[in-house]
Structure 1
Amino acid sequence: MEIGTGLTFYASRALVFNPDAANNFQEDKSLEAILPLRIGYRYQKPEGGFFFRVGYTPAFNLFLGSEDSPKFHPLWGGISLGKSF
């Protein structure tokens, strides 16, 4: 069994309509973060060889630069196949 989490920061930039601005648009910049969670299963022999993993990886989008509440993204997952040595 595998469990884990992380934190990824990124800068977001968008044009937002503003009737008071000179050209009716203003640039909206913010710092945001994604908090991924992971629960999964890993099969790997101690002596090496073929391995595989399968995991469920939901995530929260954290809007650090605004008043928005975190947004939950429940439908993420993954499969890994490989060879260990």
Structure 2
Amino acid sequence: MTLRLTAHTVTTETDDGAVLLSQRTGDYWQVNHTGAYALQCLLAGHTVEQVAEEFAARYDIAPAQAREDLTALTDQLRSSGLVEAD
């Protein structure tokens, strides 16, 4: 699964991570540094599995937990209409 921002979504980095804004609805999401890095990796074409493996090693967590967290993030962003998947 490859993620991309929807045509009406803009994102910007902040001191705390990043903000995604839907120019269509005015809704926005703020993600922390870890969420911003995960989103950056996913938007660059990495799979959830690849990012989960990196996060498991980097943050010393179980790979299954990393996958679950990343899937929850992507599901929420998709249901909010901020990203779409191929």
Structure 3
Amino acid sequence: MGENPGGAEGWRLDALCAETDPEAFFPEKGGSTREAKRVCSGCSVRAECLEFALANDERFGIWGGLSERERRRVRLQRRSPLSA
């Protein structure tokens, strides 16, 4: 990709969600996350998005293809020592 003109968060310039209805990424409680996750699945900056959400403790919405609950699980797995 070369130089990142947007700095540390330049990945946002390539995010597919920027071209999509933002409401899909912040569904009401009990609403479907299917459309947002479908968009994320084809996004080239999905990993950067997820890491941003984890680093900034994003509590709402779909980030990097994961829901709030799924991100919470990732955080807990990263904190816990690996068990055999």
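No lab work stands behind these numbers, since they all come straight from the coordinates. Bear in mind that the values here come from a model prediction, so they are computed numbers and not experimental data.
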State the single structure among 1, 2, 3 that was used to calculate helix-only ellipticity at 222 nm (-39500 (n - 2.57) for each DSSP H run of 4 or more, over all residues; to 500), giving 0. 1
From the coordinates of one of 1, 2, 3, Rg/Rh (Cα atoms, Kirkwood Rh) came out at 0.96; that one is structure 2
